[in-house]
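Chemist: Okay, got some structures for you below.
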Structure I
Amino acid sequence: MRHAALTVMLALFLSACGGSKVVREPPAPLPDFTPQAQIQELWSAGVGATVAKLPLRLVPYFDGNAIYAADARGRVSAISADGGRRLWETNLNATVTGATGAGDGLVVVGTQKGQVIALNKEDGKQAWSATVSSTVMAPPVVLAGVVAVQTVDGKLSGLALADGKRLWVYERSEPALSLLGTSAPVVVGEFVLSGFASGKVVALNIKDGRLVWEFTVSHPRGRNEIERMVDVDAPLLIVRDTLYAASYQGKIVAVDMRAGGRLLWTRDASTFTGMDAGRGNIYLSDAKGHVLALDQATGASVWKQDKLHGRGLSAPTYIDGYVVVGDYQGYLHWLSAEDGRFVARYRVGSDAVTARALPGAQTLYVMNQGGSLAALAVRSR
């Protein structure tokens, strides 16, 4: 029974992310438009292929000076943001499924077999390795002397930054069927927040894992397990004191963290890729491949771009007045943050772009599933 459930999980994930042959609806053709900006590739570097036996969304980490990236075969690289020079490379001989986290001098990844591996940020040498309860499919997060790691069996663990020793474990019961993946933990002050397949978001004390508050994003509804899936797999978005969370086949909510998780607004939505914020809006790619802009304060619709329907979009990135999304054919689409119109388009290769692009100082860093990492800049026409 469990094997059958996992098979359905895999099929659902693949059909949604645009990186497989499982297709529910034909993808929209590339829309015609008059470009209003030109995209310049500043440099590119190979960091290994991100696709293995599992459908993955390996996300690089950018600290302002370097990009840290991992591929599924265990190759971890540090690339200079200025020029794309390779600073170091380490081969872990493990299937990396959760990447990339960094902070306090470490780069941290998780593996299919439940290993959490910490490398020194300066030279890539291994600092420590620890084992958690199951597969890690989201980037670990590092802050306040703790590495927080979420696993696919519904557990969130806190490991000591110094040596990987387990400090605490928080566990929730998981539904029989869920998407293949987990939310990535987010640290805010003394709290670590994360979403679960049950449709809930929890806030824990980062030092001891104690539950501080929890919030239900969406309640399971439907006649069967597939219809009842409400995973909070999309990375949580924090804007000042407000938490934005979204579920699959459910809702998007805004929650006041100062008031112990008080609901500010809610609206129907379905996403598992993530969100970004800018110009007073939040931006998301929904499960249909539409890009939405919602008012941060009220959740009211500002605009919707539906001409990328079915193209397996990445989470959006806001940068310099644009909203940028990648698709299953390796294209990046620049939309106006004001009204959602198409501004520019650039292809970084034929492999899908499933990881959210990383914004820098007037530069966008993007990695596709073929392991090509590129730095792009916008030039006005």
Structure II
Amino acid sequence: MAASLVMGLQWGDEGKGRVVDALAAEADVVVRYNGGANAGHTIVDEQGARRVTHQIPSGIRRAGVLNLIGRGVVVDPFKLAEEVRAWGARPGMLGIDPAAHVTLPVHIEADRGLEALRGRSAIGTTASGNGPTYADKHQRTGVRVIDILRDPSWSASQLVIGRGVDQGEAERQVRAAAAALASAGVSDMLVNVPESLRRLDVGGKRILFECAHGFELDLDHGQYPNVTSSPCNVGGVCSGAGFDPRRIGTVIGVIKPYSTRVGAGQLVGEYEPEEASVIREAGSEYGSTTGRPRRIAALDLDLLHRASRINGVDCAAITHMDVAKKAGDLLVVRRGGALTRVHWTEIPSLVEDALGVPIKYMCHGPNPCEMVGHGDSIWKV
């Protein structure tokens, strides 16, 4: 089974991008299967240059790697077009499932409107339009990439029904989206992802799945309603990419030595402002998508144990250990419901105990070259 999956076990921002980028050096295919432009995965090259992907998988800078966007991802045509041009993506380098649903300006406007109506109970979304796009998908009034490109009239009528916009505005948004996709050559990159993955798997290719966000933001298992709008779990690979989950040989859970989240919601053991500031500045803990300062809290070992058990995690990658070292004895963990202050050197063994699996990759800095592997290969054949 030459397929592996990388997922965050906290609230996102664990450093999945750098982990996927490093592992992609040995992969043939990297696949995104959930989320949309609200995700922000940071890639750091050997020269220390940082780039963030929101739509395109994090294997994009690796020569010879096919990057696929599954139908479980929602696509912002304007942001996708920007990334395609920025990375110089082309057919054979990037493939997009035509059944992926499309986020349009009306969805972004609806996202912002819902947050305004919530007032003090606002979720703190990235206002990327993901929630309304997934809502339209589930109430069967959404539009897909293939619809935008091949049947703009029907796509506009879907917006009229689902979003209540007038026909003229619906047609204008659909035309603009189609033009953006066409300008980036997306028509030549359309790939039936489930069928493509089946052939690649049968051919013995190494497939790496990249889960956006983190398990604690999962629609069903996170702290509802302060969650994202798509499945952030191993099972999402079945619906979002059309891949047999039994063919996944290794699930790699990514964590960092403390907890962060952007937006509202429970966060046990949240640090006082002064201590939070030390970690935030040391780790550049600002949202990759919004730029908002992330909230900082204790490493929740109890939640890590739950995430590992539900998702069948096989090994872990721990990032931001350089930040943990700078924090010294400021770090706090939650274990058995109690908060305890620990020294940074204790973190790896505590994490392994909580997860019940070994740490296979440890990152002491932003450069992927500093990530050290331990034990057997993740590629189980």
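Chemist: Using the calculated result 24.6 for mean count of other Cβ atoms within 10 Å over residues 100-107, pick out the matching structure from I, II.
Modeler: II
Chemist: Work out relative contact order in percent (Cα under 8 Å, 6 or more apart) for each of structures I, II, then name the structure with the largest result.
Modeler: Details: I: 14; II: 23.
Top value of relative contact order in percent (Cα under 8 Å, 6 or more apart), among I, II, belongs to structure II.
Chemist: Work out the source of 1.00 here, i.e. which of I, II gives that when FRET efficiency 1/(1 + (r/R0)^6) of positions 28 and 276 (r between Cβ atoms, R0 = 41 Å, to 0.05) is computed.
Modeler: Clearly, the read-out refers to I.
Chemist: Have a look at I, II and say which one yields -10000 for helix-only ellipticity at 222 nm (-39500 (n - 2.57) for each DSSP H run of 4 or more, over all residues; to 500), as calculated.
Modeler: Checking each candidate, the match is II.
Chemist: Same structure, new question: Consider the structures I, II: one of them gives 0.96 for Rg/Rh (Cα atoms, Kirkwood Rh) as calculated from the coordinates. Say which.
Modeler: Attributed to the structure labelled II.
Where a number appears in this text, it was derived from the coordinates with a stated rule and is not lab data. Remember, it's a predicted structure, so these values are computed and weren't measured experimentally. Cβ atoms are built from the backbone, for glycine too; each structure is taken alone.
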